[in-house]
Structure 1
Amino acid sequence: MRFDIMTLFPELVSTVLSESIIGRAQKAGVIEVHAHNIRDYSKDKHRRVDDTPYGGGMGMLMSPVPIYDCFTAITAPQTNECTRRRVIYMSPRGQVLTQKKAKELAENYDNIVILCGHYEGVDQRIIDEIVDEELSIGDYVLTGGEIPACVVVDCVSRMIDGVLSSPECYEKESFYDGVTVEYPQYTRPPEWRGRKVPDILLSGHHAKIDKWKEEEAKRLTEERSKASDSDKK
């Protein structure tokens, strides 16, 4: 899988994605992550990439011209041989990223191109021209699309063979089935500050342990659902 991220802050993206599991996956050649500076494609002598919006409004808007030039450069056949490509724009108005969506992206594409907006966003024409879908990581607004882009790369990468030690590592995690969250987990010591590990986990009875995990996951999923319903009122 190859990820190409179009951004005004490539260092931010590269720093976040160079660590831990995602960093190791890159070193092992399982995934590629390329951060591209949109300013490098500006024809303005001051490397400007934004301008005032037509019709008025607060802030500045990213111009479609350098974004398109960046896109055509990174998707040119001589530099990118991937054929199953998906272009995503990180936007609060987009579909909220879920584990199901991450699995779909991991299974169906070999190149994910992510456009990160900044300021007040990007000119609608570049969205209409190159973007396949808009994604959000939640119903709130951030300064730019870089952090959401990193979330997409991390979430999708975990579903790719060879990134984690085995498929079971993500198949047992929260939301893999689209709904259920993960059960509570414990490690040594068996007692800490008066809080004990549940006896069932120390019993060695695997069938009972599996049942406990299933029941706890169900309980926590129901609690989360109730909290979510309460927030909507």
Structure 2
Amino acid sequence: MRAASWNIHAGIGSDGKRDLDRIVAHLARHAPDIMALQEIDARGVFPNPFATLKEALGGHGAHAATIVGADGDYGHAVISRYPLLEQRLHDISVSGREPRSIIEAHVATPAGPLAVLAAHFGLRMGERRYQASILAERARAIEGPLLVLGDFNDWSWRGPVARALGPIMPDRTAHLTFPARFPCFGLDRIFARPAGLLRHSFTDRRAGPASDHLPVIADIRMP
């Protein structure tokens, strides 16, 4: 089974053009079964980008619209080739900052249930510390195999995200994903448990022109 996380930057590439087809093509090349996508933006541009991405990439999904306006919404999503047994949202917003949420989805994979937590964290250290604590609390409450995916905006491998999730998520990716043209920071990560669930991971520099982040792709093996 394969998982992916990608901040798609509303489909805006390095050429300044919005192109969801380009996003779909790069993801389809790696054929992830479960993916977390951040910065899905419907505001005045695409008729329904979440529906477009869900239909093209998996057919099942959960969407968190963190900003809602008259001209559309903005947020992140979990998309899956397999049905979702359950889905819910957890508010992790900090007053005065951009609204944020965690998507919790329980996926009916052919190898059994797999829980997924997907997030897009805030830009300030205090936000991330608070949001990571809630994410870790939710991860502890979930039994069985678990993936945690997202753009955590954490510039350090030893920052609040690693400190919160490290003790409870033994497997993790460690790839430089931002900025896409000259990646220096590992903002985008996948964590997994139990140990050994994450078998192999990589990123794809060919996707650089499609967004300001690179995707993270991970092969997983259910226990």
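The numbers here are math on the coordinates, done by the rules we state, and not lab data. None of these values were measured; they are calculated from a predicted model. Cβ atoms are built from the backbone, for glycine too; each structure is taken alone.
Structure data summary
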item: Comparison of 1, 2 by FRET efficiency 1/(1 + (r/R0)^6) of positions 76 and 124 (r between Cβ atoms, R0 = 30 Å, to 0.05) - largest value held by; result: 2
item: When Cα Rg over 2.2 N^0.38 Å is computed for each of 1, 2, the largest belongs to; result: 1
item: For distance in nm of label points 7 Å out along Cα→Cβ at positions 180 and 212 computed as 1.7, the structure of 1, 2 it came from; result: 1
item: Winner on distance in nm of label points 7 Å out along Cα→Cβ at positions 84 and 156 once structures 1, 2 are ranked, highest first; result: 2
item: P(r) over Cα pairs in 5 Å bins from 0, in percent, for residues 68-147 alone from the coordinates reads 3, 13, 24, 25, 19, 12, 3, 0; which among 1, 2; result: 1
item: Origin of the value 76, where percent of Cα pairs over 13 Å apart, for residues 36-107 alone was derived from one of 1, 2; result: 1
item: helix-only ellipticity at 222 nm (-39500 (n - 2.57) for each DSSP H run of 4 or more, over all residues; to 500) from the coordinates reads -6000; which among 1, 2; result: 2
